[in-house]
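Pasting the structures here.
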Structure 1
């Protein structure tokens, strides 16, 4: 089983991002679950969302305290949240930043950095980071396929958004996937 913890700020779509990963896993015949953890319903405070993916039924339903993978949509939360807390020994962090990874102080086996903010601003004009970070996730981790994530995003987002906005989300997923260079993973010793 792979356990993911997604970090961002309220309003950036990380809860929906976790749900899209879970739907994508289901499209591939895997078992999955996704659920949020947040205190306030205001825009802006740190939010966590969780996702589990496995080839067999998942029997646990609690908060993920020892993730295999952490996705950080907004690096400004590093000042308030230890995103690597409890991370498994071979943990992987995928982070949206334009800073050198060495300056972030992250303690993870592998760190993949991408400037997803630029893509979000280009496609949405604001910091909607869930789908852009899914492109980075698909490129860095071979847990679910890019096509499955695109289909899941279309399925999840079509209920609330216009076709034009859904198409922009799919394009943003692809744009970050294409931008991401997995050779840039930095190993922290």
Structure 2
């Protein structure tokens, strides 16, 4: 039995969960709503404020989907109750981010500022001028948005300039050794 898949998912009192016949799950709480179609063979059981994911057999496919389905459901419940956050840092002389309406404008050493608009369901905030915070209810969407922002100018290994995750450490390389003794 999957150790992850058999763990119960605690369901807060203010969270509503609905699963239809197509195994599409809707989780709602406090104005936030997430919807996802889960694997057809997995069964979601609600009992006494706890959600459980059950699998029909011990086949290899069902065992692999068991833990995945449980994690997806747990992330949906966590997303509508507390949400998810990714923090990005901008390093480099003259590199900065500015909030302009719904967009964030990045000045990253290119000849022009780069605009980035958040997808629906994701909020971008700028702290100072070198930190960007990505928040939202959908963990997958928050992570993908943060990765797309980082992709604009990934950190380079010599000076560390670029956009990196706040918890990320950039492995630095030594520069040129120099031309000692050459004539």
Structure 3
């Protein structure tokens, strides 16, 4: 479980294609500090298992399902990535409950600069729209954000200076793709009340 508060802007140092998967090696001195094989690290919002460790790098295998459902398959050597270690029970929950299980991908439609913040409109699969509400939470590339407006297949978020400076979202522009994870609580409520689709 994660919070969507990015700890570090890391960098992909190697991508190795496998027959039905990929192996990523990512530089991240903060998230690798104290890490061990088998630990989880979120990479652009996708929970990956540490398979190996270097001095300040970790390697993780990404299965075909994850490559199909997320944007990780588009990463290349040198790509910046948002990194976060799992939350502990003793830590503050600064963002919201994030599983690291991407629900789908969206695309940055437009980006409007404000005084010291940017308003970003992002497309989303129409089937995810029912889980997205104004002033609710959504995870974009692993970043916990508050939804400003919602349309039938899009939503907007405001990006504060800290988010622009410390995450990949400060470097992304239309038509860049992004990973999306909706609030898991909404999905559980829907299940408990009966599927209303």
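None of the figures in this text is laboratory data; all of them are computed from the coordinates on show. The structure displayed is predicted, hence computed values, not measured ones. Cβ atoms are built from the backbone, for glycine too; each structure is taken alone.
Where is mean count of other Cβ atoms within 10 Å over residues 85-92 largest, in which of 1, 2, 3? Before the final figure, lay out each step's value.
On the way: 1: 15.0; 2: 18.5; 3: 11.2.
Looking at the calculated values, the largest one is 2.
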log10 I(q)/I(0) by the Debye sum over Cα atoms at q = 0.10, 0.18, 0.19 Å⁻¹ from the coordinates reads -0.39, -1.26, -1.38; which among 1, 2, 3: 3
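Taking distance in nm of label points 7 Å out along Cα→Cβ at positions 77 and 109 for each of 1, 2, 3, which is largest?
Numbers: 1: 2.3; 2: 4.6; 3: 3.8.
Between 1, 2, 3, the highest calculated value is found for 2.
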Out of 1, 2, 3, which one gives 0.35 for FRET efficiency 1/(1 + (r/R0)^6) of positions 21 and 165 (r between Cβ atoms, R0 = 30 Å, to 0.05) as computed from the coordinates? 3
Structure from which -6500 was derived, helix-only ellipticity at 222 nm (-39500 (n - 2.57) for each DSSP H run of 4 or more, over all residues; to 500), options 1, 2, 3: 2
